[in-house]
1. Where is relative contact order in percent (Cα under 8 Å, 6 or more apart) largest, in which of I, II?
2. Out of I, II, which has the highest value for FRET efficiency 1/(1 + (r/R0)^6) of positions 16 and 40 (r between Cβ atoms, R0 = 30 Å, to 0.05)?
3. Which structure, out of I, II, was distance in nm of label points 7 Å out along Cα→Cβ at positions 72 and 104 calculated from, if the result is 4.4?
4. I have 3.1 for distance in nm of label points 7 Å out along Cα→Cβ at positions 56 and 96, calculated from one of the structures I, II. Which structure is it?
5. Out of I, II, which one gives -13000 for helix-only ellipticity at 222 nm (-39500 (n - 2.57) for each DSSP H run of 4 or more, over all residues; to 500) as computed from the coordinates?
6. Work out the source of 62, 34, 31 here, i.e. which of I, II gives that when Cα extents along the principal axes in Å is computed.
Structure I
Amino acid sequence: MSDSVYPAATRELAARRMQAAPEIHDAFQAFSRQVFADGALPEKTKQLIAIAVAHTTQCPYCIRSHTRLAQRRGATEQEIMEAIWVASEMRAGGAYAHALVAFDALGPDASE
């Protein structure tokens, strides 16, 4: 048994995932290649965005893979960390912004 909640991403598990729904798997892979292809944004920038999103969604598989892909596309440690800081601010900022929902729920007379 592993010490981690997340199993290692092995070839065997990836093959099982693919075999469970091969057509959808292939479509997702094609979609992913298209999304990360150079376009209006270069792939390096897209990988940095993916790192930030992966930290926000807290997906360890995505964090590892997109960090490695960003590095292969020339992203520096500093660029990767700045992307992570953007994710951190957005996550904290979301909680701060949603305080308005709580204050609205309290109604106009709550502070009296």
Structure II
Amino acid sequence: MADLAQRSCVPCRGGAPPLSGAELERLQQQLPAWTVQRGHDLQRDYRFPDFASALAFVNQIGAIAEQEGHHPDIELGWGHVGVRTFTHKIDGLTESDFILAAKIEQAHAGLVR
């Protein structure tokens, strides 16, 4: 995961096929807490002790997304944040989705130390 978190998202211009097969599996193994859904998107739920902590994490995710130019769907609730990412231009997963997820995971790890 650390290797992915050190990389930057690359804008997708479309026309490329979404990840599948061995490459998709290799990247998913680097983020075991995340789940690939239907081979289409990458998801993870995080739990927090209260709403304020969850909201602070959402704000961190927003800052990461803006910096990377790659934006996930985020669900915020009392003590919970759900994150879902995929590359809209190809309607599937790219390496950038895994890079973004690794950066989010790294931010979360910094909160729970």
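1. II
2. II
3. Comparing all candidates, it corresponds to I.
4. Traced to structure II.
5. Answer by label: II.
6. Matching structure: I.
Values quoted throughout were computed directly from the atomic coordinates according to the rules given, and no laboratory measurement underlies them. Since the model is a prediction, treat every value here as computed from it, not as a measurement. Cβ atoms are built from the backbone, for glycine too; each structure is taken alone.
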